[in-house]
Structure P
Amino acid sequence: MAAEQGDADAQNNLGACYQEGVGVEQSFVEAVKCFRNSAEQGHVDAQFNLGLCYEKGWGVVQDLEEAVRMYRMAAEQGVADAQNNLGACYQEGVGVEQNFEESAKWYRMAAEKGQVNAQYNLGICYYNGEGVEQDYGEAVKWYLMAAERGIAEAQYDLAECYCNGYGVDQDIEESVKWLSLAADQGHAYAQCKLGVCYKNGWVVGKDAEKAVEWYHKAAEQGVIEAQNDLGECYIDGDGVEQDYNEAAIWLGKAAEQGHPVAQCNLGICYENGWGVEEDAWEAAKWYREAAEQGDSEAQNYLAVCYENGYGVEQNIDKAIEWYRKASNNGCEEAKDALDELLKRRQ
């Protein structure tokens with residue numbers, strides 16, 4: 001075999017076969033041996049592949065500094081994938097001291113060669129002003145290159161730019177177009193926002209069932225905003241058959257992760273016995289969680305709890321305190337209740 005005779009190309013190719021289990025039993029250890037033999041002869045693709053093994057701990061003990069060393073060897077010889085990965089190492093401070101300028105430099109080298117992930121990463125650099133002067137127009141330029149080649153993250157970020165008018169004229173139709181493309185690829189946050197579009201009829205026709213469909217996809221991927229929105233749909237029977245049990249499940253997932261609106265909604269479920277056993281203490285607990293994060297509706301409900309001794313010991317001073325916070329946050333119901341309570345105390 002050519003690999004056994006020291007042919008660097010053959011050694012690298014054999015390493016790839018061992019790595020993927022193509023024609024041989026998969027073995028990361030054997031892959032590393034082949035990549036190393038090839039890399040030591042200066043084979044640039046093997047140097048990159050060996051760097052990847054060291055970064056991921058495939059067939060070797062993970063060694064991030066060695067990964068950077070191998071990436072650099074390949075990157076300095078023009079391997080775009082290695083340039084992108086080296087840029088990522090500098091961006092995250094992985095195996096090397098964090099340096100945004102170096103990161104942007106390597107991303108640019110790879111991006112100009114057409115490396116699609118580097119194009120997206122360079123767009124992020126321009127969007128955040130990391131290693132380069134912040135420039136939304138440049139960010140859009142690089143996002144667009146990556147988005148047109150199917151990178152879902154770039155499609156989502158490009159949609160955000162069109163939505164907010166960052167680096168491009170605001171164009172909601174164009175935003176929804178890119179959102180849809182990202183959502184179809186499984187991008188969770190795009191799925192959630194597309195659900196919002198269908199819920200409100202933004203560009204796409206108003207369609208409650210479609211909204212629920214996209215919320216559900218995003219919620220299953222752990223997007224807490226989608227979990228809350230889906231829970232609300234189940235409470236209201238909006239786009240789906242009303243189901244308090246499902247509502248409580250999804251609201252509970254979001255509430256446990258700290259989503260204030262979901263916490264307030266879960267409190268309402270406990271107060272009314274929707275999908276859970278009625279429990280004044282649990283209701284007040286979740287109202288408090290949301291209220292302490294500034295949710296005005298929850299602040300009002302918590303004030304009601306203190307005023308009436310519901311789930312907490314009655315405390316008029318605390319009721320006034322929470323009514324005032326809710327009122328200051330724009331809750332008209334709390335303002336009226338506060339005025340009434342203060343009159344009764346005179």
Structure Q
Amino acid sequence: MKPFYTLVAMLMFAVASKAGGIEDSLFHEQVFSFQSHAAKMELKGTLVIPEKFSSKGRIVILATPPLPLSGDYGGLFKSLAETLGKRGIASLRFDNRAYTDTAIGPEETDMFDQADDLDAALSALRGDARFKNAVIGLAGHSEGGASVAIAASQGKQVDFIVLLSAIGISGRALTNYQVEQSTAALAGGLSTGARDTLLQVSKKYIEIISNAVTIDVARNEIGAFNEGLIKQSPDLLGRNQTIGQFNKVMGRGWINRHKYAYIRFRPELYYKKINCPVLALCGKFDENLDCRTNLDGIKNLMASGGNKQVTMWVIDSLNHGYQKATEKVIRNPWLHYAKSGKPPGFSIATWNRIADWIKEQH
């Protein structure tokens with residue numbers, strides 16, 4: 001998903017209060033920068049520090065999907081970070097590479113880049129005297145959860161992870177599910193035949209990318225498939241459109257580093273290697289993935305690796321963006337709220353449950 005965001009910079013404040021019987025503590029925000037290992041660029045983020053934070057306190061690094069996203073993540077991470085801050089838990093949310101450097105194509109960074117930057121953020125916090133002895137964890141939403149799993153599997157000192165609506169099955173299986181759902185949602189705008197063709201073509205692209213050893217191989221094989229498609233159905237070409245133009249249009253969104261890594265993601269390579277405490281959760285009405293299927297996938301892979309410190313939650317009446325929902329609706333929730341002019345209301349109750357869990361980690 002591609003929400004719209006604003007970077008919160010410099011100092012902010014929160015007023016201490018009581019909500020739901022929970023004692024809030026004062027916190028402040030400040031800019032925190034660190035050096036990306038591989039990209040050789042400075043990434044800026046927002047550090048939330050509770051006033052009573054100790055050097056042995058808890059801090060979590062928040063990971064968005066590897067698209068051009070700010071650390072606020074459409075308000076989701078800002079809301080989560082502020083709730084955690086009130087509960088005495090520090091956090092770092094940062095603008096990722098594609099957001100920081102506009103010269104990078106919007107889909108030319110992937111989950112592995114994001115995992116590398118999580119590792120860089122972790123090293124920066126470990127090197128900061130304020131967090132030298134802190135309990136440091138990682139939390140990722142959606143594809144950001146895959147980056148968290150990759151980073152945590154590398155044997156670095158990660159004390160806990162939180163996976164919010166994360167991928168628990170192969171990227172190929174999840175992408176097939178997503179195109180099935182999104183194609184079905186076009187029932188009012190496309191004929192049954194057109195939807196079937198779109199679904200078949202999409203699934204063929206997914207198959208090609210999943211099996212291709214490089215992006216260039218995938219590009220060439222999709223191009224060859226498209227040529228055969230045009231020979232069978234010449235009407236698919238637009239007026240005065242060349243096969244090259246057709247390939248460019250049809251390949252848009254498919255032939256890039258981000259999509260290549262996403263489709264080829266194999267969670268078993270990472271979840272089995274994670275041995276720290278894990279909290280995995282998702283909303284019952286998640287429109288981007290099947291909640292139970294992906295949670296079961298995560299749980300089974302963790303168990304096969306011997307990790308028994310796994311907690312799973314299915315949160316009733318929430319969607320992929322952790323907003324109130326009564327059913328699955330296939331749409332971008334942030335875009336919907338941007339058009340309606342109403343701010344997204346995130347589940348503070350869920351954030352507080354996450355805070356409770358984090359405070360139990362040592």
If you rank structures P, Q by relative contact order in percent (Cα under 8 Å, 6 or more apart), which sits at the top with the largest value? Q
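Could you figure out which one of P, Q the value -22500 for helix-only ellipticity at 222 nm (-39500 (n - 2.57) for each DSSP H run of 4 or more, over all residues; to 500) was computed from?
Structure P accounts for this read-out.
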For Cα Rg over 2.2 N^0.38 Å, which of the structures P, Q scores highest? P
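Could you figure out which one of P, Q the value 11.1 for mean projected area of the Cα convex hull in nm², for residues 152-311 alone was computed from?
Among P, Q, the structure yielding 11.1 for mean projected area of the Cα convex hull in nm², for residues 152-311 alone is Q.
Only the coordinates and a few stated rules stand behind these numbers; no lab work does. Just so you know, these numbers come straight off a predicted model, no measurement behind them.
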